[in-house]
Every structure is written in C-alpha cells, then in structure tokens.
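Next come the structures, one after another.
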Structure P
Amino acid sequence: MHIEVLEEIDHQKIISEANTVKVMLEKGWSNIGQVGIQGHKPNLDPMTEYKSSIGRVSKLQYPETYFKYSLFEIPTINRLMEKYGMLRTRIMQSTPKTCLSFHQDMSKRIHIPLITNDDCMMIIEDRIYNLEVGKVYLTNTTLRHTAVNASMNSRVHIVGCVYS
C-alpha cells in the first residue's frame, strides 16, 4: 500500500495552530519553505531551533530519530505527533509550479495537508494521489516518489518521519 488514511481531523484547529507558528516567526507561508516543529532536546528555544531539523538528512547535525521534542505550544499537532510517533516533523511549503526530484526516504512519512488543491499531488511509483485537508495520511515514501505543485498557489503540509 502506498498511502493510507489514518484518521479524519479537525482541519480548522490544525491550521489555526500551524498559523500560530507562522505568526511567532513573523513570516508568511510563502517565505518559510520549511519550519521544524520538533527539536533534538527538550525545552529548546523554538525561535533559534526551528531550522535545525530541515534540509537534507545527510546535512543534519543530529540523526532524524533525535528530533522528537515539540518546539511549539500547539497541543493538537503535538498530540498527533505523539500518537503516531512522528519524528523530525516539519511544516513544509511548496511554491506554485514546483516539483521535487524522484527520490526515496529512509522512513515512511505522515502527511497532514493544511493548504492544498486538486493540482497538488504525490506520485508514488506509478500512482498519483491527491491528499485532502482534514485527514492524516501514512505515505510509503521509502518507495520512489515525488511531490508536485502544478497550481498557482502554495501547498502546505505537516510532514513527520515514522520508523515502525
């Protein structure tokens, strides 16, 4: 199975909490790219640590599995991260008209779409998926995959690694 819906969620509550992160950072989604919402130690300062878990795995200062401590007071998102054992969780924005190269991750990923539309999709192996807001997805990103934003608007997801 490439993608599995794990549960339906209150999208408005999730996006409201994610927006508090955006406001704290004093940036709009189009200026963020990625924001790490988990740190490698408890009680880290979110304003200095939100960049520590983003980017290529090979360039991280610590292994993915170290990023398990919530940086922000976002209770609903924090409960989901704990419930699903999410690690190195980020809020990720893809700009309009962009596509990632095909790649394989070391672990599966949880995706929680915040902002999306019908022209945003994931391709896993030879299948195309549109992930809808209001759902939590387990995606098998250990398989060859990409994400495409073929729209004129930003796409924003919460994405966390799961090793199970």
Structure Q
Amino acid sequence: MTLETTPVSYSTEGNYRIVFVDAIAGAAITASEFDGGDDLTYSFTPDGWNPSQSQVAVSDERLTLEQVLERPGKKTKSLSVKYVDTAAGGATAALVEGTAGFVVVRPLIANETAGAADQKVVVWPVICGEQMDDPPVANGVGTKSQMLFVTAAVTRQTMVA
C-alpha cells in the first residue's frame, strides 16, 4: 500500500489577474498587450466570475448492442460576470455593450506581477452583452451583471514577450 500525497493548492486571492484587451496582434498575447489592457481584477464580486462549459453527448447506437454508447460532441463555453458599478473606470467602462475584445485570465501569479513571456493565460474572445443594473441590497454596493458572448475558441496560451 502506498501513501497518497495531497497536491499543493494555491489561493486565488491575490493570484488571479483578469484583463480586458481590445486586440491581440499575433497568434498569442504579448506581455505588453496584457499589461496595456483594462485591469478588471478587482472589479468582480466574489460570485461575479462565472465561466461555464457544457458538452453534447453524441449517441452511438449499434444494431445488436443492448446499450447505447456515447461519444463526446461539441462544447459550449459561456461567461457571465457581475461587478461593482463605478462612476469611472473598471468593468463598467471596459465592458460596454457591443464591445469586442478578449478577457485574459492569468492564474497562479501574484496580481501585481507584470505580464512576462512564458506565463500561462486563458483567453476568452468575447462581445459584451447588455449591462444590467442589479437590484439594490441592504448594506451593499451597486453592481451590474452581464453576459460576455464567446465569439471564437477559448484557448490556453503561453504569453510571449
């Protein structure tokens, strides 16, 4: 019998930077594009970053087989966000309805660390949907909710210099 080791975890607090970039010139995002984007890291509420994925099950029936088999089908990725509504800057200004761009997520590295070659990121190509004012809450702040419509494949990339 072997002992299992517990994998080391990391905290997302302070180690999860989210940036909105208008354009990515090449095949992968550059450090300067990442650092030049609108930093949305501190705009989202604790429940405000909601990526989701679903995948269709393709039926694979056989004439004489008693069981219906399945194969993986097309995937759908979606992104809804909720953020603090601000008078200037932040997600309210960056994610204007109809704006196209890229939401770039960099986990595992301290938020204040500048973008650099070889950092891993996830790139979401999106068009921003309508910003909706959320209902007010007691002892709370004003927030907006919004769908960001995925317009191309979401990719895991390595940032370049």
Structure R
Amino acid sequence: MLNSEELKAAISYEIRIIRHLGTKVDPAQVDWRPTPGQRSTLELLRYLAQCGIVPVRAMLADDWRVAGDVPKEIAEMTLDDFDGAMERQEKDLHEALDSLGDAQLIERKGKMPWGDYVPMGHGVFLTSVRFLCAYRQQLFLYAKQSGAHELNTVDAWRGA
C-alpha cells in the first residue's frame, strides 16, 4: 500500500499534468462538448477542480452526501480560475493526507461511493488518484478534439 508521501506524489503528478492541459484549452472552446448531453470543457474543468478532494472529504465525514455540496467558487469557476483551483485542491489533499498520517491510511476505514469500506489509503487511491487520472485523459481528448491539435502523448502523460 502507498504511504502518505507516495499518495501525495501521485496526486501532485496528476494535478501537474491537469494544470498543464488547462493551459492548452482555447478560451473560445470552453463551451465545446463532444456530443449533446456530455460535459462541456468548462464543466469538465469544474469537475476536475474538485474530483480529488471530494472523495477524501466524504470518506472523512463517512457521508457521500458532501459530494453534492459544490463550493460556490467551483460552481462559478472560469477558465482563468482553473489553475488556482487546482493548486488549492492539491494543497487541500496534501493537508488531509498529512492530518491522517500513514497509520490512519492503513487502519482507518473509509466508505466508498458504492457502500463498502476500505482502508483510507486504498480509498484515496481508488477514488481521488484514479478520478484525477481518468478525467485528466478526458481533458486531453477534449482539448485535442476542440482544436489543440498540437497536443501529443507527452502532454497527456508527462504534462510537457
């Protein structure tokens, strides 16, 4: 199992790539969506700005209803606000993991969105790390499909 430093490093790696990809979004394309009914680019950015911290908050509260509480600053976030929102999320995630420490990541149980309980560290990996990774890839595809044709594998996986 990953310790808190390894989880923080994995989270920071994903957030660094996401922030890089955020700089590739054309402001004129924030309302672009692949098909009707899918998130727009701006809606995806807003989701990314909270999808890492919300599961941790829900597990700490033992209540996934907190996932429905979208902070006003996220609900009204613009493309210009995205980088700062991701930076704050990273800081909040690091603080939460630091407050737990390695022992609680192993011993304390966190409730998953589907109802079962797992050790907190495993829960953070199953939710926060995976959500950031999955939606990072979606952001890469959205940016590329909506006009950032210069993006390539290095942008998607290294953030460079």
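Derivation of every value follows stated rules applied to the coordinates shown; laboratory data play no part. Nothing here was measured: the structure is a model prediction, and the numbers come from that model. Cβ atoms are built from the backbone, for glycine too; each structure is taken alone.
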- [ ] State the single structure among P, Q, R that was used to calculate helix-only ellipticity at 222 nm (-39500 (n - 2.57) for each DSSP H run of 4 or more, over all residues; to 500), giving -18500.
- [x] R
Task: distance in nm of label points 7 Å out along Cα→Cβ at positions 58 and 114 from the coordinates reads 1.3; which among P, Q, R - done: R
- [ ] Assign the value 2.0, calculated as distance in nm of label points 7 Å out along Cα→Cβ at positions 130 and 146, to the correct structure from P, Q, R.
- [x] P
- [ ] Taking 2.9 as the value of distance in nm of label points 7 Å out along Cα→Cβ at positions 42 and 66 derived from one of the structures shown (P, Q, R), identify that structure.
- [x] R
Task: With P(r) over Cα pairs in 5 Å bins from 0, in percent derived as 2, 9, 19, 24, 23, 17, 7, 1, 0, matching label from P, Q, R - done: P
